[in-house]
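Each structure below appears as C-alpha cells.
Each value in this text was obtained by applying a stated rule to the coordinates, not by laboratory testing. Fair warning: this is a prediction, and the values are worked out from it, not measured in the lab. Cβ atoms are built from the backbone, for glycine too; each structure is taken alone.
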Structure 1
Amino acid sequence: MLKTVLKLSQMHNVGTGIGTSIEDQVRGIVEIFSPSDHRSQIIYRPDLPDTPQYVFDISKTVNELGYTPKYDYISYLKDMKHEMEVQTFRKLWGLDQGS
C-alpha cells in the first residue's frame, strides 16, 4: 500500500507517447470541427518558424501504474467536440441552474 502511495505521489507523464506534427494537428481540427459542407482552408506559411514537437515519455507511467493510452489524437478531438456539444460540465460551471 505504501509503495502504491509513493508511486502516485511522483510525477508521471500521461499522453499517447506518439508525436503529432503541427500539420496533422491542424488537419485533425479541420476534419473534426469544420462543417462538412464548408471545410476550413489550411494556409501554409513557410516564412514563419515551425514549432518544436514535444513527445512525453510515458514509459514510467505505463510500467509503474499500468497506464494504457485509450485515445489517439483524432479520438481526443472527437471526444472534445462531443463534450462541447452536450455540455457535460455546464451545471458544474454554474451555467445551468436546472435540477
Structure 2
Amino acid sequence: MLKKDISRKLKENLGKKDIDVSLKHAEDILTTFLETLEEIISIEGEEVVLGHIGKLKNYLTKERNAVNPKTKEKLVIKPKNKIKFKFSKSFEEKIN
C-alpha cells in the first residue's frame, strides 16, 4: 500500500467520523505525522508507542569485528543506529 492509498483510506475513515477533509489535507496530515515520527525516532534511545499497534525504538549497535569471506580481510564495523519494532500483543493476535 502506497502513501497515496493510505491518504485515501485516512480521508475515508475521517469521513465516517463526520470530519470532512480533502485528499490533499489527508496527505498533509499523513506527511506531517510521518515527519514527526521520523524526528522523534532519530533521537537515540527514544521510544514511540503507536497505540494498539506496537512500539518503535532507536538503538545504537556496538562496534564489532568482521571478516570479508572473499578476501579474508579483517574489518571493523562501526556502530550505527538501528530501529527495532515490536508489535503489541493485541495487534499480533488480531493479525494471526
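Among candidates 1, 2, the computation of distance in nm of label points 7 Å out along Cα→Cβ at positions 50 and 74 that gave 2.2 used structure 1. Among candidates 1, 2, the computation of distance in nm of label points 7 Å out along Cα→Cβ at positions 26 and 42 that gave 2.9 used structure 2. Match the computed value 1.00 of FRET efficiency 1/(1 + (r/R0)^6) of positions 10 and 34 (r between Cβ atoms, R0 = 30 Å, to 0.05) to one of the structures 1, 2, and report its label. Source structure: 2.
From which structure (1, 2) was semi-axes √(5λ) of the Cα gyration tensor in Å calculated, if the value obtained is 31, 25, 12? Derived from the structure labelled 1.
If relative contact order in percent (Cα under 8 Å, 6 or more apart) comes out at 37 when worked out from the coordinates, which of 1, 2 was used?
On the way: 1: 37; 2: 19.
Considering all the candidates, the number was obtained from 1.
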